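Next up: some structures, all given as structure tokens.
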Structure P
């Protein structure tokens, strides 16, 4: 998958919801969609949580189909209990 295609799809989806993404989360999202692993460690307020709802519509654009499903598993509850 071409990097230009990925960035174009991300930009299209972000613009459709009036979202301006910061450079690092945008790069991480593009890396993930390109099929590579990525580790994202950014401060609060950088838009990490915004990446997940963008995935299905971005995949819809790239794959040319509708209603893509993305399963996101978060250990947040477990982390909160460990505090």
Structure Q
């Protein structure tokens, strides 16, 4: 969860405060005369929740479910097959 919020904040800072210095050439194109390109800050809470759900849920499921299954399974039954 912390990594998600740090990524969102870092992306927001990079695009809106630093002017998207890394992605500006890709977004503008490779021409010599760059048009004026200003991005207006807008954060949609619904979109952030959907992206968080789609990124966090698979990782939680892939780590919690196997560890829970290993915790509740009797070691004797696993070793004997």
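Which structure, out of P, Q, was helix-only ellipticity at 222 nm (-39500 (n - 2.57) for each DSSP H run of 4 or more, over all residues; to 500) derived from, given a value of -19500?
On the way: P: -16500; Q: -19500.
Corresponding structure: Q.
One of P, Q was used to calculate log10 I(q)/I(0) by the Debye sum over Cα atoms at q = 0.21, 0.26 Å⁻¹, giving -1.03, -1.20; which? Please list the in-between numbers first.
On the way: P: -1.04, -1.45; Q: -1.03, -1.20.
Here the read-out was taken from Q.
Only the coordinates and a few stated rules stand behind these numbers; no lab work does. Predicted model, so just to flag it, every value in this text is computed and none were measured.
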